[in-house]
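Participant: Below you'll find a set of structures to go through.
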Structure 1
Amino acid sequence: MSDRNAAARQRPCRPALPMDSSVFFKLVRVVNLTASPFSESIGKAHRLSLNEWRVLLVLANHPGVAASEVAALTGLDKMSVSRAIAALARQGRVVRTLDATDRRRMLLRPSAEGGRLYERIGVPAKERECKLFCGIGEQERERLGRTLDRLIDNLVAADGRGG
């Protein structure tokens, strides 16, 4: 009896996690495939990380939100959001103002430079989105959107996060 056979018999038999058929793994793959070109081209050209872009995207669409709301809208952890906001502020891409109703909160919005950057990057981002959804009809996209909203709600509830 070889050592290899003995080792194989001693290992507990565990079912393999399905990778190729896993919807979860496919979602991760879609995120990775869409993020990679950003980092390689747009991010480098504009000295912008993917998390910074995600934060800027939220701020452009929801000006005047606090960092905690950015975290909830992106699904990023608070530390990642904080780092992204700090980097954007150092580069003059975001403006922080004190919340008049709660002086402990900072409200965020893109600066003029941040707005220009959002506009420049938004065009290739929209082109990428069109490529992603090429051949997928409006009804199918809407159904996918509703399904993703349910997945997000499930995770927010399971993790006890506000969302």
Structure 2
Amino acid sequence: MSDLKGDLAVFQPISVMQMLNLAGATGELRLDRRGNAASVYFEKGNVTFAGIKDRPVKLGEYLVREGLIDRRALNDALGRLPSTKKRIGALLIEGGHIDETKLRCAVIEQVKEVIFEIVRWEEGSFSFYKDKKPAPQEVRIDIPLDHLMLEGLKRLDEERDNTP
């Protein structure tokens, strides 16, 4: 059972996230919109991880696209994935294909993209689950919410300015 829930048409994602930030909340914010779902994890009001069901680019593909790993490294890690409970990033580090710092930077960029996507959501629902944390194998980050919100709002303004 959630500790807080509501309608995104009434309380937009930015408002909900700002409230959780100001409250210094720790837990999972789940957002649902037309079959797509996202989770944003907070610790003491800061974002520590985020994921989205309909992710445009998965982490491995992002790493290849950005030139941080090659296709062979990704295929090697993907081949090992079914026989382990580890995440793709952990397998890439173990294989010596990427270091933890570069992986963390890539995860931060992906978390930002999730936040920027859900900032656009004007309908759907949200639920907050106090003290719920991401799976232990997730790369955890600590991003001040105000930086994410400012960048998200800037992107929204740019999109609106470029819409005919």
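Participant: Match the computed value 1.09 of Cα Rg over 2.2 N^0.38 Å to one of the structures 1, 2, and report its label.
Facilitator: 2
Participant: Hey, another quick one. Of the structures labelled 1, 2, one was used to calculate relative contact order in percent (Cα under 8 Å, 6 or more apart), giving 37. Name it.
Facilitator: 2
Participant: Which structure, out of 1, 2, was helix-only ellipticity at 222 nm (-39500 (n - 2.57) for each DSSP H run of 4 or more, over all residues; to 500) derived from, given a value of -13500?
Facilitator: This value belongs to structure 2.
Any read-out appearing in this document is the output of simple, stated calculations on the displayed coordinates, not a laboratory observation. Remember, it's a predicted structure, so these values are computed and weren't measured experimentally.
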